[in-house]
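Where a number appears in this text, it was derived from the coordinates with a stated rule and is not lab data. Bear in mind that the values here come from a model prediction, so they are computed numbers and not experimental data. Cβ atoms are built from the backbone, for glycine too; each structure is taken alone.
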Structure 1
Amino acid sequence: MATDSGAYEAACRAWALRQVPLWLEVRVVLKDRPKWRFEINNGSPGWHFGLEGVSRLVISVDNSGVCVYIHDVDRVRHLGTVAELRWWLEVHEADYEGFTPLQTAILGTLLPRQLEQWKAAQDSRQDGPSETP
C-alpha cells in the first residue's frame, strides 16, 4: 500500500507539534531541580537524573504522555500528565539520588584496595632509610 508523502509528512508534523507543549511543561518541572539535566542520546531527547553522568531516571514524552524510565530495574512507567510526574518525583526521586548498585559495588571494591595501597606506600616511607645527624 503506497503512502502519500504529503499526508505522511503532515501526520508526522502534527504528532510532533502535539508533543511540544508537554515537553515544555516537563522542562518547567525539571530545569531547576538538582541533578537533572537535558540530553539527546541517539536522537532521543530526555531529562536525565543521576550522579556522575549516570542516568538512573530518564523522563521523556511519548504518545501516552510523560514516561519515566527507571534504569535500575529496566522499566518504563507511563505517568501520562505533568501533575502525575510531579507526584511521582515527590514520592520516588529520593530513592535514586545516590550511586547505582553497580557504582556502589565498584566503589566498595576499589576504595579498600586503594586504601591498602596508600597504607603500604605510607608504611614503606616510614620504614625507609633515615638519615641521622
Structure 2
Amino acid sequence: MLDRPVEDTLVSRIVAVDVITRQVCPSLRGPLARFYGEILGLRDANEGNPASSALRFVCERMSLLFEFAETPRTPSGHVTLLVNSIDVAESRLTEHAVEFERLHGFSVTDQRIELYDPARHPVTLVQTWPF
C-alpha cells in the first residue's frame, strides 16, 4: 500500500452499523488491495500478513472485510463510503483509470459517485459536509 499522509486519505468513514463482510475469490487479493488501499486510501489491517485468509480495511471503528473463498456467495447491498471531497475522489479515480459515474442531484450537497470494485460489488462515494 502507498504511504499517504493522513490528509491525503480519500475516505473519511465507512457507512455501516457493523462490519461489512464480502466473500471473494483469492485471485482478487491484489486488485482489491490496490482499489481500497492505494486508490481509496483505506488502511489494510492485515498488511504485512500475506498468508491471511482475508483482507480487512478499516476506517475509524468500522471495517470492510473480504474473506477468500473458491466459490464466494453473492452479497446483497452495496458499500457506502464518505469522502472528504467528491472532486478529489473523481480526480483520483480518473488518475487510476477506474470507471465510475458521477451523479448530481438538485442541491450542491446532493452529489455522489457510483462505481464497482474489482469483485463487482457496488460502491457509492458520498461527500461529507461540515454542516
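At a glance:
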{"quantity": "Read-out FRET efficiency 1/(1 + (r/R0)^6) of positions 52 and 100 (r between Cβ atoms, R0 = 35 Å, to 0.05), computed value 0.75, structure in 1, 2", "calculated": "2"}
{"quantity": "Highest-scoring label, criterion being distance in nm of label points 7 Å out along Cα→Cβ at positions 12 and 116, among 1, 2", "calculated": "1"}
{"quantity": "Comparison of 1, 2 - label where Cα Rg over 2.2 N^0.38 Å is highest", "calculated": "1"}
{"quantity": "Origin of the value -2500, where helix-only ellipticity at 222 nm (-39500 (n - 2.57) for each DSSP H run of 4 or more, over all residues; to 500) was derived from one of 1, 2", "calculated": "2"}
{"quantity": "Which of 1, 2 yields 0.95 [FRET efficiency 1/(1 + (r/R0)^6) of positions 28 and 44 (r between Cβ atoms, R0 = 25 Å, to 0.05), calculated]", "calculated": "2"}
{"quantity": "Top of 1, 2 by distance in nm of label points 7 Å out along Cα→Cβ at positions 84 and 108, largest first", "calculated": "1"}
{"quantity": "Origin of the derived value 27 (relative contact order in percent (Cα under 8 Å, 6 or more apart); candidates 1, 2)", "calculated": "2"}
{"quantity": "Source structure (of 1, 2) for mean count of other Cβ atoms within 10 Å over residues 36-43, computed value 20.0", "calculated": "2"}
